[in-house]
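Please go over the structures that come below.
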Structure P
Amino acid sequence: MLNRRRFLSLSASFACLPQWAQASEWRGIALGAEVSISLYGPKEITQPALTSIPAQLRKIEALFSLYDPSSALVQLNQNKTLLAPDPAFVALASDITQIHEKTDGQFDPSVQSMWESAPEETPATSWKDVAISHAQIALAPHQSLTFNGIAQGWATDHISGMLHELGFAKALVNIGEHRALGGPFRLGLSDPRHGHVGQVSVAGSAIATSSPKASQISGRDHIVSPTHRPALWSSISIEAPNAMLADALSTAAVFMPPARLARLKSDFDLRRIIAIAPNGDLRSI
């Protein structure tokens, strides 16, 4: 099942040499998201790079996918302990700890536990109960994790970094979130209730959009607060230095009032926050 909480469409323009203005594209599915990767340059350079991407995505899914029964994340959820975790798993868990603290606990992957019981039986859960070390990651007995609110951004950054190391200066990576190498790229913003609401231009940055009511799971919005706060926004788009931050913070930001969003922007040095109210009003922070 595809994660449908992301609402960004794409157009791009460049002023450069003709052979570098042509885009080659790869499309697929990874981590429950539709993937598109556009590289700009001669095909003899772009095609080998694009051919290598599916193998990279499979490695990422083997760590963080909630849909692959053999992934490290699924095994952790089932066994409550993951011995000798991959360094990338430990690094992401450490990043989550920082984001959890700076969002007043509103970004919390342990909300997966909430989907495994009826709303009235939902156990109290907190990322603070997850024990993280290079030797093992351990969960509390009642806990399960989902990385759907951050793994797509992490994957977007990983693939972007790989392309940068290969020498690409212009590329757009979309693995549920968008990250631009070079640019500018013009992205259309849409809201599930109100349709097209505007455009943004990104260059050398990342952007993600979260919309709680984009889909329902068991009658509940598919983005839920670990402290049972109501969503205050129909959708939130965050432009950040990297896609991991944009992904995680847009998930938490849907529960934050304007003053808290302004502090979030300052705390993480965000480029901008675009919030769509339930009545369709747009607020740029």
Structure Q
Amino acid sequence: MHAQLGDRLVVEGPAAGVVRRDGEIVGLHHDDGTPPYDVCWSDTGEVTLVFPGPDAHVDHSGHEEGPEETRGGPAPAEPAPGAGRPGDFGRRVAAARRRQGLSLEETAGRARMSPQYLAYLEQRPSEPGSATVLRLADALATTLCALRGGDQELPPGQGRALLHPRMTDLSQEECRSLMSTHGVGRIALITPEGPAAFPVNYDVMDEAVFFRTAPGSAPAGAVGSDVAFEVDHLDEAMSRGWSVLAVGRAEAVDDPEAVGRLEEDAHSTPWAGGARTLWVKVRPTRLTGRRITAADR
């Protein structure tokens, strides 16, 4: 028996021509396509390791074999750009894996699944069973809820505090490293209506923070005044996190050459969209930060 990813494993029923069970082969364990297989069953959506018996056969009808097709083979180190159309679950798994700095093979080993099946989950719309999601959550130091997107509309930090937390001050070098390149932070300033904070996409260049906004908007009111800029990260699964606070004067960037360089080097466009043509620079005069970890006992 030989198979390739995407073939169907059919288990025959007791009566001729009756299918007892079938499912898609989503993982191979041998390069030549011989058993066993990881099979995603059509009736339950669960994935199990299957050693086919004499009542099973492989249906290749979903493939048109050509000279360039191979059966099995190692999983790619990373999903090829544009390969498949991943669903939300696959995108969340891939993002969590990259945040941990793990390869497909490393993650699959931790989650006790084949690299081919993990690649399948990342590259195609999928809704695996709870057991599979729990193994992935454990391997990626996150939660089942986070991988399934159930926490997307909730404020961060709803998990329990560590039994023995420890808060430590960060050095300026650590603060710069955590803020480095780009991300989303909050600019805090005094407005005519009182103190306010606004989330903005930012870039760090030449040890200064830059963000784009629309002229006349509330964040544009930061220009010419002292402001606070805050960035943080929470590890929900481990109840750990850090925050960095930069304080300095906000200035408008009005030199055309400097603006052009910022436009060219910016890592992303503002998530809020719209015409945001005003670049604002905050060069920190004070940079502090703190980190929460588990205390050594």
Structure R
Amino acid sequence: MHEITLLSGKGGTGKTTVAAALASISRDAVFCDADVDAADMHLILKPEILEEHRFESNWVAKIDDDNCTRCSKCVEYCRFDAIHYKPFGGLEINPFQCEGCRLCERICPVGAIHSEKSNNNFWYVSKTRFGTLVHAKMGAGEENSGKLVTEVRKKAMEIAKSTGARFVITDGPPGIGCPVISALTGTHKVLMVIEPTKSGLHDIKRLVDLALNFEPEMYAVINKYDINTGVTNEIEKYLNENSIKLLARIPFDTAMVEAMLKEKTMVEYQPASPISKIIEEIWEVITKTEYVEIEG
């Protein structure tokens, strides 16, 4: 069983669009939406939730008004300016500013402050028309998304092993932060979806620098390659210099947008289109151990 993780270095490259398209043609695969901060794979796959689980995130402090003496010691020592006076007296803690360090809880002389784990996050096991999807939803301002990425990946792997699925297709988070590190750890193959812009090239370089530390097999796709052929050429040169295999160049096509508006993958929407053929070729290559050159 192999995990194929799609990453992008930045948002808006078309990573989820490609991931969903691969899901629509895959066989023996479990799907995982590891972009837990802004999950959107469910918008196309329209899952039917089978299991719902709560995920405890960071600590959030709360003040007991009945015991608080308004000594303001907590206000003085809070380095995150999370504790404020209420308009009509008393103190309160802003949960969006609180970093969960629990210092206020320890220094309160009367024990009027206690901390609780935030439970405004959930992860799910769902059924889709293509197979099982493990995905999550984090509340606004919540933390520990890296741990939640690990949780959904772990469950997807467990399901794949128990059902005998050959692949796990993971739609990873953008960027290079903690959630991306959690998505990279232990994955077998990385498929980078790159857009031909200066920011796209800049961010993919940062992603490659990070991914090389985890030593997965690395592949790349340039999405909407024809909107800026100059940058596309720069990206191809960079990939070649770093021995990263370019699987395909996907042209810009408004049908991709039309497909998403109809909550379908491109392969479903226009199965005979050139882009659908390219997606099928990408899947054939990335699921083989040997690399075969693709004309795209």
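Going by relative contact order in percent (Cα under 8 Å, 6 or more apart), which of structures P, Q, R comes out largest?
Ranking P, Q, R on relative contact order in percent (Cα under 8 Å, 6 or more apart), first place is R.
Starting from the value 1.23: which structure in P, Q, R was Cα Rg over 2.2 N^0.38 Å, for residues 141-268 alone calculated from?
Working: P: 1.10; Q: 1.23; R: 1.17.
The read-out comes from structure Q.
State the single structure among P, Q, R that was used to calculate Cα Rg over 2.2 N^0.38 Å, giving 1.18.
On the way: P: 0.99; Q: 1.33; R: 1.18.
Answer for the origin of the read-out: R.
Only the coordinates and a few stated rules stand behind these numbers; no lab work does. Being a predicted model, the structure only gives us computed values, none of them experimental.
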